[in-house]
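Next come the structures, one after another.
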Structure 1
Amino acid sequence: MTVWQIILAASIAVLALKVVGYLVPASIIEKPAPARVASLLTVALLSALVAVQTLAVGQSIELDARVPALLVAAVLLALRVPFIVVIIAAAATAALIRIVT
């Protein structure tokens, strides 16, 4: 298979999953257990994406300036600082660490 065939097949699969999601009755989704699983699954997937984008370099794990920047962002978010301030502080932290090292 070529890359474009794989992309096309993945796109069709995602579209099919989305259509199947619309066919699920609301009575099933409104029950407490499926609602809780859906909300926790979203958080878990987002956390995994952040971890991969922060720690992965190719096929290995690397601890660089992104890790302290992520920690600064997490602390500021826990303190309910405005999001733009969180972004600027995390970027500044990463930039300063990269300048120093």
Structure 2
Amino acid sequence: MANDSVIVDGVKFVRETTGNRHVVVVDRGWIFAGDLTRENGRLLLQNAVHVFKWEQIGFDGMLKDPKSSKVTLKKLDQPVDIPQNAEIFSIPVDANWGV
């Protein structure tokens, strides 16, 4: 499950988000983003995109600017259904991330 906060020098910072949209990194390096629901040991991503690649900006740059010309996202026509134990980590993002 995603960690929505970090503590730096004793100060807790919480990421502000709207909705339940997440970037999810799964086993074998696949990366998806979508409106996340966790249920019955599964992750379901609605309104999903596949993060196909990013170049020269790093993972954090891709998170900050998914519409960059250095990021390739592929819209998926169907939801993505993932076994929960395949999740490496997820990061909450704004509701319009990647759409």
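Derivation of every value follows stated rules applied to the coordinates shown; laboratory data play no part. If you're wondering where the values come from, they're calculated on a predicted model, not measured in any experiment. Cβ atoms are built from the backbone, for glycine too; each structure is taken alone.
Among the shown structures 1, 2, from which was the value 3.1 of distance in nm of label points 7 Å out along Cα→Cβ at positions 32 and 56 calculated? Here the read-out was taken from 2. Taking Rg/Rh (Cα atoms, Kirkwood Rh) as the measure, the highest value among 1, 2 is held by 1. Determine which structure produced the value 17 for relative contact order in percent (Cα under 8 Å, 6 or more apart), calculated from the coordinates; the candidates are 1, 2. Label of the originating structure: 1.
Source structure of the calculated read-out (helix-only ellipticity at 222 nm (-39500 (n - 2.57) for each DSSP H run of 4 or more, over all residues; to 500), -2000) within 1, 2: 2.
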